[in-house]
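*Asks:* Quick heads-up: structures coming right below.
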Structure I
Amino acid sequence: MKQLAALLPMAALLICSCSKDDDYNEPPAPAVISTVVKASGDITAALTQFRSILGDSLNTTPGKTSGRREVNWDGVPAANTNNNSFPLDFFNLTDPNGAAGRKRGLVYATGTSIRIDSSDFSELEPSNAAEFDAFSNKKILAPVGTNLTTALFKVPGTNTDASIKGFGVVFIDVDDANATSIEFFSGSKSLGVFKAPVRTSSSFSFLGVYFPNEKVTRVQITTGNAAIATGTKDISAGGTKDLVAMDDFFYDEPKQAGN
């Protein structure tokens, strides 16, 4: 009995210790801070604001450490227009003797197929001519066979992985408030999903997000709730799906991912 009595306080101590471990809570993860810029209809002011956040200097050559990049699709040659042959690294040419304008650090993920189109995708479905208007000049884009587009970033003109802090897209013909979005990633960590606004007085919507304390290494863009494809009509043309295209991209200067 004396031995049992001596063990009881120790048992009580062990029980208390286990209880404390069970009650322990990990501290909450730091909040992801972001600045969101969005607009529909006249998106001019939103673009001006987001450009200022990214950096006032528009970079057109490699070797920059600040400022911003912009991509439209109007310089894509005819051989890569109105078909599914757009090169995934078209805007990150690594040839030292290649055109500087193609060295912008934007690369589509392997497995992605992109169509650059000058007909508002009317070659696929005639009613698209009344649905999609180009924001800058004539050519717009959409993924092929899916509504998902994944983009990665490189130090412009190189194969070196890079990160950015902000990224924005001009969307065309957003009808469903819950269907079009951009998800941002830092490595495998999601920084959040942000939804594009519905179109109003024009075809255009803009969504841009900037993360002052994060390194964005990948973005996944969801355009509508179905792929733009042969014979598929948009919901506003009597179809059942919200079809959405894209025009200009905006992002700050990609920097080496570890920096």
Structure II
Amino acid sequence: MDVVKPIQFITDPLFDISGQVYLIAGSCGGLGGVIAKSLAERGAKLTLGDLNADGLERMTARIPDSIAQVIDITDETSVSGAVARTVEHHGRLDGAINAAGVWAISLAEFFNETTFRQCIDVNLTGAFLFSRAAARAMSVRGGRIINIASVSSFVANPEYAAYASSKAAVSQMVRVLAREWASKNVLINAIGPAMTETQVTSTYLSDQNSRAKAIASIPMGRLGEPEDIIATILLLLSAGGRFITGQTIYVDGGRTLV
């Protein structure tokens, strides 16, 4: 009679990120905070970057092997300084995740020019400066870069002229940079969530008509949650994502299908 052996659980090396060093921009935001917590729970060493100095202090107190760095991703000196401090403190940089961004919507006819420019500056120029600074630090050993895009890089919603343009540009930028950096094994991708429940969207979603409209646009019938993107983050940072670059992966409950 065969003896049935108990199942032995293993840690899959394809998705193991323990000991890896990551810099996260926008760490105090709804998405960035969940990303930071999830990576720390899996043994990563983090530099937490954000404009919110008080928020960073609270976060680093809760996350072991992390340091705080005030960072303005629209400022090249600030971004380069965050990368340099990460390498100085942790010894290297294995990956960089950009979760910083501005969400501004209005009918184009009435859109404030200053707000429009800010949206482009933070969401696009900031993503470029952050990605380039990280890639420079990874040019010898290779590494992974992830920018948070949006379903708005693909679908066309009224009132989204600034935001959608900035996120569509991020997706195309990722494609170009992937071509430039592939030979150095610096892999860069984007993730496009659907409308997600965060502090940024809370005011908009507090209006029941706006909330119902957002939910109705998603075939799965619910809004996104920050935790929904974690598995994709882990894939792109780990050995499992070693042949993926230049992609925008939509984690959207089917939003881009309609």
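*Asks:* For structures I, II, calculate mean count of other Cβ atoms within 10 Å over residues 95-102 and state which one comes out highest.
*Replies:* When mean count of other Cβ atoms within 10 Å over residues 95-102 is calculated for I, II, structure II comes out on top.
*Asks:* Of the structures labelled I, II, which one yields 164 when volume of the Cα convex hull per residue in Å³ is computed from its coordinates?
*Replies:* Of the options listed, only II reproduces it.
*Asks:* If you don't mind, another one. Between structures I, II, where is FRET efficiency 1/(1 + (r/R0)^6) of positions 31 and 159 (r between Cβ atoms, R0 = 25 Å, to 0.05) highest?
*Replies:* Largest calculated value belongs to II.
*Asks:* Also, quick follow-up: Tell me which of I, II gives -12000 when you compute helix-only ellipticity at 222 nm (-39500 (n - 2.57) for each DSSP H run of 4 or more, over all residues; to 500).
*Replies:* This figure was derived from II.
*Asks:* For relative contact order in percent (Cα under 8 Å, 6 or more apart), the calculated result is 19, so let me know which of I, II that is.
*Replies:* Clearly, the read-out refers to II.
*Asks:* Also, I was wondering about something else. Where does the value 7.0 come from, among I, II, when mean projected area of the Cα convex hull in nm², for residues 71-182 alone is the thing being computed?
*Replies:* The read-out was computed on structure II.
Every read-out reported here was derived from the displayed coordinates using simple, explicitly stated rules and does not represent laboratory data. The structure presented is a predicted model; accordingly, all values stated were derived computationally and were not measured. Cβ atoms are built from the backbone, for glycine too; each structure is taken alone.
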